[in-house]
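**Student:** These are the structures, in structure tokens.
FYI, it's all coordinate maths here, none of it is from the lab. Small disclaimer: the values here were computed from a predicted structure and weren't measured. Cβ atoms are built from the backbone, for glycine too; each structure is taken alone.
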Structure I
Amino acid sequence: MYLHSPAIFYNMASKKLRRKHPVARIEDQEVIGPFPIVAKFKEYFVCDGNREKITKNLIKWLMGNNVSFDPEQIKEAIDFLFARDHPVFLQLLEGKITIEEFVPIFVPLVFFSQAADVLNPDEFSTRRKQAAQSPGSDQGLMQRITYQFSRMANALKWTIINSIPVPRDYVSAGTLQGEVAERNVFRALQEYFDRMVKDACLILHSHSFLYNQNFKEKDFIILNLTKGYIMVIEVKASFKYFAKAKEQLRDSKERVEAVFNSVENMSDEWLYVGLCYIDAGDCGSTMTNDFVINGIQQFDLLSIELKVAQRRTQQWIPDQHKKEFVSVAKILLFEAQGHPQAPLSRAKQIEKIDEDLDQASAPENIFFWTPEQLSIVHAMDKNFMLLMGYYGCGKTVLLIERAEYLLRNGCKKVHFFIDYEDSGLVESLKLRFNDEKRVSIKTAQWMFCDISNYDLFKEGIGPKDHVIIDEAGMWKTSDEFLSNLKKFQAQVSSLWVALGFVNNTHNFDEPAFRERLKEFNFYCPTLKHCLRNGQAIVQEALSNTDNQKMAFLGYFSNQVNPNKSWVSPGLFHKMPLIYQDQIQALKAALDYNNHKSFICIDGTTETFTMSALENAIPNNTFLDFQNKGALTEWHNSKKENLHLVSQKDQLSDLSGLEFKTMIYLCQVCLICGLEVKNSLFITRAKASLVMARYVRKGYALGCASCIPRGIPMDKKRMNIVWNEESKNWEIKQGISENELSQEDVEIMKRSSNLTTLLVK
């Protein structure tokens, strides 16, 4: 008997019949597994109060500052948002793309955590307990200092236990157990749909399903056009919550039916599938339901889909249901949406990723997750600190926190140096401190280069003053750096330094260097968690070649393992094609990412004027990063088509900076296949990175990196020759394929693969 159908044998006039055939109540119906959806047209209903409080606010939130709408034209506004933020659905409907070309869409694109400051859930409980019981949490220290939570720590509801700041207890609240389970399913769905089957489908995570008077959160909803089903997955940490899962699936079935009922001329070929996932794998041998998954090792969606297909009574033809698919998707996204600030667009998802990364990189969290387990209260009270670590590990964040800490504790002047004269970080710091008179922000070239080169006394800094130095360069040997460090230490009351550059021509012995620092009474915590960047962006930065890794802060790259961190993955997209030049690459990247962005043009041999870029790419405005005030103007602007551009060799200018959304143009050598990219540039991207490649020019027979890679690109190569016109290696006349070395074969294959991606 179907869920909403009346009891066929029920008779109000016959008590005897009623006893023999009791009414089939909704709560008694089975809802796990596949069921046909028999739609009967009825407008989707949201009560007036919720339309006012939720739907209208959602539309306003998604519209942004540049577009307005008539509050009475909700349908029209939804149509506009759907076409603007999810155009691929309409492209499918209009025949511009095929069902096979419609790639799986995840909303949101990444997993959004409720515990953004948890880097490792397995270690969290133990580390929190240890932090709260940390020795030295004495009242005397607390009486001497004033530590206030950072904005993000306040937002995350950190608490004070025994005078030590500790994060919220996510374990006792059950947040971590539930989140681990949902993450497992999210990753399994990504693996299945993105890498295996590539169905035309919409996957919603943590969807606030609005209907009538209320909304209920659904863990996962999968609307699959390719296979003709809508699946709701309820995720539970343990089997003891199975009864609750069934109740939730009953509710989901009702809401899904209401959505399908609201689409005119809806076919009866769609199937509803209720699925329960138990993360602990503790269902036992008595549970034999095919639609209850017992642990992540048993997550076999292909087998489940085959069982769903077996329940069909007629063949499913996807092309006949495209309009229904698009209609249901629009309702689910916008009308059946109970979150007034739901991140439904890419732009809003980037904002949410940015917020999660800010929470992960709160100064309190950086010290909480350092191996030394030093409380931030005790860390901030250290007079001498040297911060080392890979890009994005929080060095600048901690220096800023140190400055604010000193100001709260009565310091009348903080001297904040950047060890590079043209650094854009100066402008960023001025924005951060908002012209705070007690903070002096200065630049100085090569402070640690020569003992006699720089003297703090000449800057009017005395022995009672506090100094902070960011982007400190180890330009020569570590001994010379330490000599300068000791010299500065003797001149001031406190000194905090962040290492920003290590000369790769000298043999840097990090363990020995740390031991020397202890002799100077410098504390040097191990910063190994990249918290500023999405982890997918970190992975791309770490994929550089060994030679490139060793430049700048590459010495510390091996200390970073993004795969072991719960930090948001962020959004990383590499444009699949290779473009002839920078302009062509930039056009393609802006077509893909039409949001306000920082643009980095790496390796270019020419400098573009902003007017030239605007002429080549209309409807966009570009600011030159090198111009004074450009960073501030771009930062304060709300224009989505305004972009900040850095080009040519501006390495040190970008040190310490971060950008929410970034487009990175890098060169690729067609001959050897090398992507000429720089990790320092890549790690400027915080939440979203789009990478576009263009052909390296200026080397007739390859790039400068070809020879070091063991590929001599000259006429002496014995059996193959490079054809510049066709952009391919060719076998020399008189030479057979069998005579080619394995190296030659690999070179030819690599080049041929790249050439097929080249935009003519």
Structure II
Amino acid sequence: MNRLMLVVLVGLGFTTGTLRADVTLPSVIGNRMVLQREQPVPVWGWDDPETEVSVTFAGQSVSGKTDAQGKWLVHLTALPAGGPHQMVIQGSSRVTLDGVLVGEVWLCSGQSNMEWTVQQSLNPEKEIAAGTHPRIRHIKILHRPAATPADNVPSSGWQECTPRTVSAFTAVGYYFARHLQAELDVPVGLIGSNWGGTRIEPWTPPVGFHQVPALKSISEKLADYPIKNASGAIDPQSPLALYNGMIHPLLPYGIRGALWYQGESNNGEGMLYHEKMKALIAGWRSVWKNPELPFLFVQLAPNRYSGDPTRLAGIWEAQLATLAVPETGMVVTTDIGNVNDIHPRNKQEVGRRLTLWALAGTYGKQDVVFSGPLYRAMHREGKRIRISFDHTAGGLKSRDGKPLTWFQIAGEDERFVAAKAIIDGDTVVVSADSISAPTSVRFAWHQEAEPNLANGAGLPASPFRTEGDGPGRLPAADAVETAQLFTVDEYCEGVVFDHAGFGYISHGETITRFSVDGKHEVWAKTGAPNGHKVLADGTHLVCDASHHAVLHLAADGSLLKPASRQCNGTPLRGPNDLSLDTSNGGFYFTDPGESDLENPIGTIHYVDRAGVTHLIDGGLAYPNGIVVRPSGGQLLVAESQENRILAYDILAPGKVGPRRVFARLPAREAERGQIDNQPDGICLDAEGNLFVAHYGMQQVQVLNRRGRLIGRYNGGNLRTSNVAFGGAQMNHLFVTGSLKGGRGGLFRIPLGVPGLVILPQQDP
């Protein structure tokens, strides 16, 4: 039996058994393939059980033995770009693979807009005629749902890019590869595993669903998936079906990253689609054993769908929110769509824009403008609202030179009307004569919107809305007065309140107790106290850097047995702040040690009810303030050196999903006397808004549940360090930090909004 026939049989499911007597390879490994450069290269296949198999390639020779099922796997050491090379595999038979290149490999997945071919893109005759690119290779994975994870799947085999073959390549992938190769001068391989009309759920592996609490309704029923349709065949729209049949067979083939174009079949799901994207990304990163696997995706183009014309905007919002997941990128297509065609033909520009994200993010190219304007924040200014953006690239502009389009504004009644929008530097000022007290803005919030706002590089702005980004019940900054309660000789931190209403701050070696009117006295001395919480029994937990421990103090301030000194046998470096997990009897804490941008060794830990310390995350540039939402479903952490807030979904006590960026905070404004931009202590109010003491900015900044900046208050301190709500109604914000001259201060801001009560209830 020749090798080609064997591959086909494997693709049809004949992957185990005893009738083999030949080396058999998965369809993704073959002639003309592209291997991923600069990472170990897995090569695998099947042969008779207990058979020695060797692989010789590019001056390397490695060998391994098949297991009881006949499978073998070896790894070549990382290779530089180049080729063509010959690969020789010797087992029960000898297989020679010719024309093998080493370069960059990208998975191209999703539904029809990713599957759409070069033949179906703009100017196909011209593009096909110019399609001679021998160092671009493509393999098409055939449509194949599966009930269980498959070992192999039929494919087209790897094809060299020529005018004869290119017409059947994924158009988005091909134009991406063409630009990427021109920039990097290395071979590019494309794995086209896509299927028109499919939802996101069938592409997602089980581990992805398990990492997203919002998808519990799916993860709890995974044993029932995929389901069969009325004819008895596996339903390709069922969860797991396409992961099993079209992604799992590719593992562990080396790839640089993934390109994703999908969402039309999930239209109408709003932010639920964001949760599903998180699951897909986390799942693929897990099965490829690469937590930083780049994931670049395309925001859907305008289209005249049936039903509510704002449903598509909900998908846009979900896709925009997914940019908070690290190592992701999003192409906006509002300017290159076709409202009458769900398959816009300009795949050339989609591929180019994906390349910009890859060059800047994945490959670290400098001075690449990779994104259009992305909404950052709104600020009310009387009868108008000012919108600020990231990625303005030298200034905002109208791409057609006409007045800005598709802006709407609303007042308290939330009735949106067409608005006048004027560019002012890197901001847009929005107003309408009929709205005297505006509260929110929408941009391109309609499925047919083709707006003209762009940045200096001509890249379009993503649709957005600001509902929920306003201050809500928060007072205006000029409506409250920050008052100094008292000063101490040292920089102060760690503000917290106990059950009796007394507050505590840390400074130098001292913990000082105070009343809300400013009376204060020394309560305890430790070493270098910082973050501080009070337990139900009246004892205290205090992070202390000099003790390299989380201390446990009695109600009178005397030392008890430390709550945590080490994790998995490794001593703690310098715990900084903590947050209680009251419902489960544990707590989370940060340990930045001496971490910074050049030495990101900071960690996050969980101490369970039994007192065992667990590692939650590491590799952070000074993790600092930390807080658990009262639902127990989310952990928020200030990463000081990166000037951002991280978010983790809590899956179980002490177990979290992958980190993602909750908010990137504003940079310092030197003209206002600010000296740094490092978020420090954090706390929550009863509405879920996050208050951030911003070290060096003399401010407390407020973020809503979506991570949008909705308020700024004078913190009183040169270096604002920590925040906590206190007072009889828990509606005053207390702020610690340092003053000029090195002294510390405690300030009070009468916000009038209730803060989150974080004290565990005492027994009656």
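**Student:** For which of I, II does relative contact order in percent (Cα under 8 Å, 6 or more apart), calculated from the coordinates, equal 12?
**Tutor:** Attributed to the structure labelled I.
**Student:** Could you tell me which structure in I, II was used to calculate Kirkwood radius over Cα pairs in Å, for residues 453-516 alone as 16.6?
**Tutor:** It traces back to II.
**Student:** Among I, II, considering only FRET efficiency 1/(1 + (r/R0)^6) of positions 61 and 365 (r between Cβ atoms, R0 = 35 Å, to 0.05), which has the greatest calculated value?
**Tutor:** Going through I, II one by one, FRET efficiency 1/(1 + (r/R0)^6) of positions 61 and 365 (r between Cβ atoms, R0 = 35 Å, to 0.05) is largest in I.
**Student:** Matching task: -9000 is the computed value of helix-only ellipticity at 222 nm (-39500 (n - 2.57) for each DSSP H run of 4 or more, over all residues; to 500). Pick the structure from I, II.
**Tutor:** I
**Student:** Given a value of 40 for percent of Cα pairs over 41 Å apart, calculated from one of I, II, which structure does it belong to?
**Tutor:** II
**Student:** Given a value of 25.9 for mean count of other Cβ atoms within 10 Å over residues 389-396, point me to the structure among I, II it was derived from.
**Tutor:** I
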